[in-house]
Structures are given as C-alpha cells and as structure tokens.
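Listed below are the structures to be examined.
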Structure I
Amino acid sequence: MRATAFWVDGPGAGSLRNEQLREPAPGEVLVRTLHTGISRGTESLVFRGEVPASERDRMRAPFQEGDFPGPVKYGYLNVGVVEQGAPDVVGRTVFTLFPHQSAFVVAESAISLVPDCVPARRAVLAGAVETAVNILWDAAPLVGDRINVIGAGMIGCAVARLARGILGVDVTLVDVDAAKAEVCGRLGVAYAHPDDAPRGRDLVVHCSGSGGGLQLALQSAATEGEIIEASWYGDSPVSLRLGGDFHSRRLTIRSSQVGMVAPRRRGNRTTADRLALALRLLQDPAFDELLTGDSPWRDLPDVLAGIAGGTAPGLCHTIDWKDAG
C-alpha cells in the first residue's frame, strides 16, 4: 500500500512524497484521510524553520517523522475513515493527531471517534477547540467576568466562542483586522479594534502571537487582573514594557500550552478526555465560521508557503484528500 504525504524539506520549502504503508497489525487501524487542517501559527513557524533548538524535542508532533528544521513531516489535524481494523471502528470517522498524509496505520488507541452529528471537515478543528478548552481550564473564568481575547485567529475565536457560554460573561475579540468583525458577530461575541479595546477586564487571553498584542493585554486588564499567554513565538524575541503601572496594579501573566492538561484538571482528566470533550463541543455549528479556505491535496506545498509567508489570510484552511492515492 502506498500513500502521499507532505514534508517540509527545509526552511521555506515543502513537497509531496510517496510513502510505503504496512498492513495493520492486531490492535492497529488503517485510516484513509478525508481532510487535514493547517495550524497557521505553529505550522508556519515549522515551515519557516523557526523552531528554537531548545524546543525541538518538546515541539515534536505525536506522529512526526524527521527532525527540525527539516526534512520533517509535521501536522496534527487529521480526519479520516477507518478502512481496516476492529469491526466496531471500521467505517467510522475519526480524528487523529497525524500529519498531512492520504492514509496511515496507527494503534487503535490513537484515534478518537468523531460524533455522528459533527461533519468531517468541521472535525479538523478538534485540535483548536481542545487548545481552547485547556486555555479556559487555565484561565478559570467566573460567572459575569469581563473578558478580552486578543487575536481573532483560529484559537482566539475558539476561546471566545466557548467563553461566551458562561452565564453573564462579556467577551470581546480584539484584532487589527476590521474584517474579523463579521466573524465575531456570527460567533456571538463583540469585536474591537486594538485602539478601542475595552479596559478594566477581569481576564485577558492573548492569542495574537505578537508583542504588541501582549502589551495591549497588560493595558486592558483590570487591577490585579490576569493575562493568559496562549501565543507561542518560536525563536522570535518579544519585548514588553513592564514599567509604569505593571507592578502597582499587581498584574499577572501566566502561560498556557496544550502539551499537558491544565493543572486544575490534571488530576481527573486525561488528554484523551480533553480531546473527546472538544469533539463533543464541535456539535456547535458556529464553529464552521472558522473554516475559511479549502484546497486539494496537490496544492498543499503552495498553500502552506502562502500561509507561512502571510499572503493567504484566513482562519483554518483545510486540505481535501478524498481523491488522493
């Protein structure tokens, strides 16, 4: 059996390669990919070769092949159908943390069943929603909180949509792109340009991936407010102005990262529990607003180059593998 996979050959270059597949052993499944999703922030850093040497082990994807900066097969938003395996999973649509590849063999324990009411393409957002769940577990918002989410990308939008479900919470998505106002409206949250970002917020979640966004997060937090830093910058330095009222207002910056379950839930939730929750939350059709582009698998090298180069705006861009060999 053969498959087609996308590899980052080196900084700024990627290609499609043929892969040889083995027959699944007992306890394993063969999955035929329907859709993969591009994680704009992380995959752009990988494509540009900007993963710091100190983080190359921690940043490995579960089924990554090769090493940073390349050649490396990287990705983790894959939805497909089980073609071979145990009778109770054959024919089921599944989410797997597998790179961009037309078919693959993994242990059955590595797949997560997609609820029947969740469309396959929407299910690629499971990774983003899982990250948003972990961010909110770290943030622990309270009833009636006033929340700014800075950066209306895929993660920021997912955080805002989930947070708005808490009774009495006032959520504003802040982004430099005024075109995001329309998406925010469909997600049921307010939009603000950074110049108009509300101040005095009980909680600020930063997802913009920019130092300016993090500075704005400090400025918009209430006294003794908390900033959850959910951006990852690769090897890019970030400067902050921590003079002025940073200390007198007793502000807190706390990191959040999806690699481990948030401490508040680590004792009674596994990563599998968290992913299953994300897939259930995707029954909400509003998440379709995050799917802003789709391309055939043959175009993946050019699509990722455009996203990494900043010439292909949007939220989640999906890749259609249904006719791939």
Structure II
Amino acid sequence: MADPIETPVQRYIFASISCMTASAVTNPVDVTKIRMQLEGELQREKGQLTTTYKGRYYKGIIRGMFRIAHDEGIRGLYKGITPALIRECVYSGIRIGAYEPMKVLFGATDPAHTAVYKKLAAGASSGAIGSSVAVPADLIRVRLQAQGRFLPGHSHQYEGFMHAFIDIIKKEGLIGLYRGTTPTVQRAMVVTATQVTTYDHTKHTILNHGWMDEGPKLHILSSMIAGFMTALTSSPVDVVKTRVMNQKISGLSKDERLYKNSLDCLIKLLKSEGIFGLYKGFIPNWMRIGPHTVISFFLFEYLRKVAGIRPV
C-alpha cells in the first residue's frame, strides 16, 4: 500500500495519464462529434430539418471521419489535441483523482458497500471542481475542433492553441475564456456522476455477488457499461455546451448573439430541431466516451496496482 500522504498525488497523476492517453486515442471521433453537433444548427424554416438531414456534409461517424481526413488531411482529425490533453490533465485528473476522497467526505466507509447517492454526490462534486478549472482549455478545444474544411478566399479563425488563446483574450477579454462555463460544469457533473458511479457500482456489485474476480476483465466490462450510460445521460448537455462555446461573440451585442445562455440554447434547440436535436452526434459521442472510459479506467486500475494502491 502506498504511503497515505502520497496516495492523493498518485491518484491525480495516474488519472491524468490515463485520461490523456484515452483522449489522444479518441480525438478523431471527438472532432467528428463536434462537427455533427453543429451541423444544421437552428434550421427554423418549416420542412428545413428534413432537407438539412438529407444534405448533411458529415453523414455519420465513419463517413464523417473520412470526409474530414479527405478535406483537411489526417491532421484535421487531431485538431484541438493540445487543449484536449491539457483539459484531460486538469479536469480528469481532478474529477477521477478526487472521487474517492469526496466519497469519504460524503460518508462512505466501505468501498464494497457504499450507497449510490453518496457515489453520485462525490462524482458530481469532483466533476464540477475539475471542469470549472479547465474551462479555458475546453473552450479552445471546441473552437479548434469546430473549424471545418478550408474554403477559397477564407482562412481559419485560429491557427493553433496559442493563437486561439491570445485571440480570444484580445477580442473577448479574459471572461471570453470562460464562455459556456455553466453548461460545461453541468455536463461535467452529469458525466462524472454517471461514469465513475456506474463503473464503481457495477464493479462492486459483480464482486459482491462473486460473478467475477478483481482484474482486467472486470475493469473492461464495468467501464463498457459506464461508457454507454455516460453517453446516454451526457449527450443533451454536451450538444448545448458545444453550441454555446462555439457561437460567434466578437462584435455582437448580447441581443444579437445566437444564444444568451445555456437555457436559451436549450429552448431554441428544442423549438427548432426537436428532442432528437439534443442527441445530434450521439453515436460518435458514444464511440468516443466508450473507448475513452475503457482506456481510462483500465490504465487507472493498472497504474494503481503497480504503485500498490488498492483498486477503485
């Protein structure tokens, strides 16, 4: 067992390494998901949704990735990789690394027999803290990934991470880096409360019933279930977050902006695109969160084992 003083630091480092690795692997899916979520944004005219759906530029996750690779090269699939890794280092390091201490704070004493509500509270809390710190990196990631194919006579808004960082501060001020904080934190609370709680509860339920032993097979199965549940619960708030973060702000008054806030975005989206608009990009979201969850928890558990820290 690792020294108690070192354990919180190790948990944070291991969570960061695990999630950064998962993010690097799933970035192409994340880019495609962002594009699909933004396509056909607020098609208000009657009958326009059907026309827009049939005329989609990114027709599904696989064809969408091939389309991006064709238009922008393989590098197009790795847009936003720098802020994505920075985000995972901070956000996921905190949300997963702090989950167990938070669980104890909410009264958990036995990892194998902890009430679900305590796990949900711990996950939502650690997710909120981690995301609030990492909002700038998340915002830059979304904007870089949203930039599509190059068109004659036009140039990309941002050339890279540092250019985006400086440009946003110049045009929107420091507050511009925290655009979309509310939906970002909301998403993080939903994601972490669902993902970590489902993984934790599924794993210990299986162990308590003696269906499987502690080990890689159990970790993979539990994380697969957690990945699906996370995609199901987080997709609506993820779409709202993406649109609020990506909207044009510079040079526009508050009344001229497409969305005033996350609630305004939600209402407009439902009116214009219906309930299914909230699940735009669901398949790529699942295809990203699923592998991301499996890789993250598999590595997290492996690193803990190597370091002598007990499993989650």
For which of I, II does distance in nm of label points 7 Å out along Cα→Cβ at positions 194 and 226, calculated from the coordinates, equal 1.4? II
Structure from which 26 was derived, relative contact order in percent (Cα under 8 Å, 6 or more apart), options I, II: II
Can you say which of I, II returns -6500 when helix-only ellipticity at 222 nm (-39500 (n - 2.57) for each DSSP H run of 4 or more, over all residues; to 500) is computed? I
With P(r) over Cα pairs in 5 Å bins from 0, in percent, for residues 130-233 alone coming out at 3, 15, 29, 28, 20, 5, 0, pick the structure among I, II it was computed from. I
Test item: mean count of other Cβ atoms within 10 Å over residues 98-105 calculated as 19.6, pick one of I, II: II
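Taken together, the values in this text are just the output of simple stated rules run on the coordinates, not laboratory data. Small disclaimer: the values here were computed from a predicted structure and weren't measured. Cβ atoms are built from the backbone, for glycine too; each structure is taken alone.
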